[in-house]
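Undergrad: Structures follow.
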Structure 1
Amino acid sequence: MTKQIDLGGSFTPTGTSISLKRMGYGAMQLAGPQVWGPPRDIDAAIAVLREAVAGGVNHIDTSDFYGPHVTNQIIKRALHPYPDGLVIVTKVGGRRGEDKSWVRAISRQELTDAVCDNLRNLGLDALDIVNYRVMGSGHGPEEGSIAEQVTVLADLRRKGLIRHIGLSNVTAAQVAEARAITDIVCVQNNYNLVYRHDDALIDDLARQGIAYVPFFPLGGFSPLQSSTLSSVASRLGAAPIQVALAWLLQRSPNILLIPGTSSLEHLRENLRAATLQLPSEMVAGLDSIGGDTAANNGNV
């Protein structure tokens with residue numbers, strides 16, 4: 001039996017009864033190359049999901065446009081019927097083109113269909129949390145109203161298909177716009193040791209009791225590389241990715257992590273990062289890394 005560890009404590013978004021372990025799991029890498037089609041080894045993907053949950057993870061990030069449909073179907077196969085307390089967080093707002101592109105899908109019908117696809121492929125009657133994902137150019141959030149799309153999700157929440165609503169790849173102004181329409185429980189944006197544009201937003205969300213979930217916490221398609229990070233890791237006898245994750249956990253109590261992997265070894269390494277304590281002088285050194293955003297561009 002997998003030993004459970006304290007995954008960085010827990011966080012309960014304001015207005016909910018959901019207690020989320022701060023270290024979660026992101027399912028995107030369970031799909032095939034380019035997040036398209038099935039993985040080479042579905043049994044290995046199932047094993048990763050089951051070990052994550054056995055290790056104490058109680059929230060999984062996914063989307064029906066991963067694959068498409070693939071990761072949700074694997075989650076269902078691995079974990080359904082779902083254990084009590086497991087929160088599955090999905091996202092809508094995009095679809096996959098036949099050329100493997102990422103395409104906006106933001107009409108009322110497309111958003112409703114996406115919610116229904118997630119329900120069907122996950123085997124659920126209601127989705128715990130649905131993030132409205134603003135599909136951008138790949139270089140961070142783009143300004144523009146999201147009121148129409150958030151209103152659709154709020155309508156689906158009133159119908160009982162969604163329990164809570166979040167946002168992904170958004171600006172502070174879009175967060176404020178959405179909060180004027182409905183309760184927002186989490187914001188999922190690109191953020192890590194290097195890409196620090198959301199520092200002010202994180203602090204504001206913490207004051208409001210809203211979770212902040214960094215995607216690409218380890219740099220995404222351009223992994224974090226820093227001599228300071230490597231030096232700290234060496235001094236602690238840890239891997240650089242563990243230090244990068246531990247820094248995020250110590251950055252703010254409302255930060256929840258969803259590092260993804262298709263490897264049991266990397267999963268165990270990620271979970272152990274939640275037990276790593278960084279002395280203040282090391283945190284100060286790591287803080288100084290921020291400012292170079294060139295290594296962190298993503299589009300999912």
Structure 2
Amino acid sequence: MLEKIAFVGVGRMGANMARRLKDCGYPVTAIFDTAAPAAASLAQEIGAAHVTQLAAITAAADIIFTVVTDDAAQLAIFPTNGDSLLHGATGKVFINCATISPATHVEIARRAQAVGALTLEGCMASSIPQARQGTLYLMCGGDPATFERVRPILEKLSSALRYIGTTGQAAQVKALVNLVMNINTAGLAEGLGLGAALGLDLAMLREVFQQTGANSQVLKTDGEDMQNRDHTCFFSAAHAAKDSTIAWTLGAQVGLHLPLAGATKQQFERMIARGLGDLDKSGVAELTFKGRQP
């Protein structure tokens with residue numbers, strides 16, 4: 001029999017992962033989110049129970065995916081007393097997909113192990129369409145036996161599944177992925193912003209970028225959006241600021257000076273300060289194109 005699955009955190013990524021697994025025939029039994037109306041709506045859509053207690057999630061499933069916003073939210077669903085996913089968790093597997101600090105992943109694994117539960121990092125380097133289509137780039141960290149146990153489920157979510165190493169290492173790699181991506185995004189915004197100020201044709205400029213050393217995945221996903229001011233959110237500026245901070249902090253912890261990471265972090269923090277944090281990360285162009293700054 002297929003193992004029962006539950007989700008904690010059903011924003012755009014978590015909700016589409018739940019839909020995907022339901023479509024693949026897995027019993028998605030329970031949904032929890034602090035945004036109760038969204039959780040109730042998704043639960044009704046996929047035939048799951050909408051629960052309002054964390055312990056009820058653990059009781060309803062064998063495998064629990066957590067897809068929350070940040071370190072504080074992750075720690076809040078695994079408290080050591082009171083309502084907690086840890087209650088009755090012996091033998092359960094928690095797959096933690098949030099982009100959070102490696103230290104928090106390690107702490108959650110420690111708490112889970114203390115009650116006889118298992119954890120796995122499932123760090124995602126993709127966006128909303130990939131979550132729905134089951135084509136996530138998924139980086140996993142934790143015990144290899146746990147990874148193998150849940151591999152059939154993860155293969156329904158990922159077309160590029162990688163086991164990275166011990167707990168915390170997948171989060172380190174994810175932080176570096178987003179560090180480089182965010183630097184590329186901020187750099188592309190400056191290049192296109194300067195091109196616009198010089199009166200260059202931006203369609204031509206993007207084509208030249210694509211054919212030279214200025215090419216990047218970000219150019220493909222964000223370049224035209226920056227030009228057209230289409231910042232429909234797939235990966236928010238607020239998340240870019242958070243993830244840049246995680247990477248910058250890792251650098252500080254090992255004694256590295258990362259000036260580009262620091263400057264990029266500050267750019268996305270400026271977006272938040274100006275009320276633009278809910279825009280897609282492509283919205284960083286609003287800070288660099290002449291005449292756009294609010």
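Undergrad: Which structure, out of 1, 2, was helix-only ellipticity at 222 nm (-39500 (n - 2.57) for each DSSP H run of 4 or more, over all residues; to 500) calculated from, if the result is -16000?
TA: 2
Undergrad: Tell me which structure, out of 1, 2, gives 20, 12, 8 once semi-axes √(5λ) of the Cα gyration tensor in Å, for residues 146-193 alone is calculated.
TA: 1
Undergrad: Assuming 13 is relative contact order in percent (Cα under 8 Å, 6 or more apart) as calculated from a single structure, say which of 1, 2 it is.
TA: Structure of origin is 2.
Undergrad: Here is a further query. I have 1, 6, 12, 15, 17, 16, 12, 9, 6, 4, 2, 1, 0 for P(r) over Cα pairs in 5 Å bins from 0, in percent, calculated from one of the structures 1, 2. Which structure is it?
TA: 2
Undergrad: Here is a follow-up. Compute distance in nm of label points 7 Å out along Cα→Cβ at positions 66 and 250 for each of 1, 2 and report the one that scores greatest.
TA: The structure with the largest value is 1.
Read the figures in this text as sums done on the coordinates, not as results from a lab. Small disclaimer: the values here were computed from a predicted structure and weren't measured. Cβ atoms are built from the backbone, for glycine too; each structure is taken alone.
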